[in-house]
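Heads up, there are several structures right after this.
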Structure I
């Protein structure tokens, strides 16, 4: 299994005065980030990778600390990054046990593209802040996908 996380709540981006990639998690977002520990407690994780945006790295930091894993940064997960590249990462043969954190701006078109390819993700996939998609891949195709709603830790 591989895990695609939408970053936790970072408040209202229209009220944030700094660069958007520097917007931090809100109090709710910090609880959602802590909730990932419980949400993924029973799954083997070998690597944790985040978009460079602060809200994504802050979402993954509690899980990385708990699992004693380094947090890697990959611009391929940034808002507006190339969808095809993100799909390559997700479907890579060595991606089992990897957790990625990204943005709605990438996850929404990624899920639409996966639906077009016949991935079993339902007609109206959700990607609420702090949520996870658990994805099983065999022979380069998604064979199972489960939505895990956010949990407040």
Structure II
């Protein structure tokens, strides 16, 4: 029997890398000699740190945390993109919240500070006339994200 090469693939959430996870489950990687493990490190900045230190050598990460880490000197590269369609990001709120103005003073859960969720939510809030630094408190969920 051929010895399998062990590789670890990083993801920023337990919902990321669905095609890779399916490939592991179906044995596609094993069939070509790779023992692939998917490791989740919740949040873009902690994941970027793992790529920078070499704790993870490949995987996926959102553009905002990756580009910011690289701009600060992180030693990893972006070599491709995985989105083939427009990016969809949603802000989920309680049913009684009917407009963005009601969110002033609210605490909003996000994956982590510096993650894609924060960047996109900041843009959404700004577009609706709110100041994300003054009007909202971001709460990092990290390992509580699932």
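When Cα extents along the principal axes in Å is computed for each of I, II, the one that comes out at 43, 31, 25 is I. If mean count of other Cβ atoms within 10 Å over residues 24-31 is computed to be 17.2, which of I, II is the source? It was calculated from structure I.
Given a value of 24 for relative contact order in percent (Cα under 8 Å, 6 or more apart), calculated from one of I, II, which structure does it belong to?
Values: I: 33; II: 24.
Among I, II, the structure yielding 24 for relative contact order in percent (Cα under 8 Å, 6 or more apart) is II.
FYI, it's all coordinate maths here, none of it is from the lab. Everything quoted here is computed from the prediction, not taken from an experiment. Cβ atoms are built from the backbone, for glycine too; each structure is taken alone.
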